[in-house]
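Since every read-out is calculated from the coordinates, none of them should be taken as a lab result. This one's a predicted model, so the numbers in the text were calculated from it and none came from an experiment. Cβ atoms are built from the backbone, for glycine too; each structure is taken alone.
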Structure P
Amino acid sequence: MIEEWVQALCQALGVPPDDVDVTALLDLARDAAHSIDRTAAPVTTFVVGYAAAQRGGGTEAVGTATTEAAALARNWTRPPGT
């Protein structure tokens, strides 16, 4: 199901499907949801996409932004008082 959705979404938005690492993005969303808050998952994946676009787009930019965000999420410590 997810593969078909990603293919259709990429086609509709003009994104090369090979640039979308579904497993890495789902792992990132999981890490954000569990380490920060459930609502952090969609926001985090959006910001990763935005950061990748700002860095020129493509597989490498997406991969780098995903890796950086995943590390931040896994190591997140809530600020005092939150």
Structure Q
Amino acid sequence: MLRINYQIIDSEPSELHDVYLSVADDNNTQFDSQAVTGDIGKNISGGRSNYTITWDIYEDMDELHNPNFFMRANLVGYRIVTQ
């Protein structure tokens, strides 16, 4: 398992964010991370100090040849929730 911690700076609880994970190796080969849980996907509420994504890397990959990865949690956009 791989745990990724990130922050959404200056966000408010009324904001909903879309967060996705980009993963690449040293050769810039992109990996599709499907076995992810936590604060990822659509409608992630803002206003918290820390967020966590857990990736079960061995569920997505048959073999791990190169343990060097570059990851980025991508904030796609946000919406204000009104009540």
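Can you say which of P, Q returns 3, 16, 23, 25, 17, 10, 4, 2, 1 when P(r) over Cα pairs in 5 Å bins from 0, in percent is computed?
Values: P: 3, 16, 23, 25, 17, 10, 4, 2, 1; Q: 3, 14, 24, 22, 15, 10, 7, 3, 1, 0.
Checking each candidate, the match is P.
Starting from the value 16.5: which structure in P, Q was mean count of other Cβ atoms within 10 Å over residues 45-52 calculated from?
The value was obtained from structure P.
If helix-only ellipticity at 222 nm (-39500 (n - 2.57) for each DSSP H run of 4 or more, over all residues; to 500) is computed to be -500, which of P, Q is the source?
Q
Kindly point out which one of P, Q the value 46 was derived from, the read-out being relative contact order in percent (Cα under 8 Å, 6 or more apart).
Details: P: 28; Q: 46.
The read-out was computed on structure Q.
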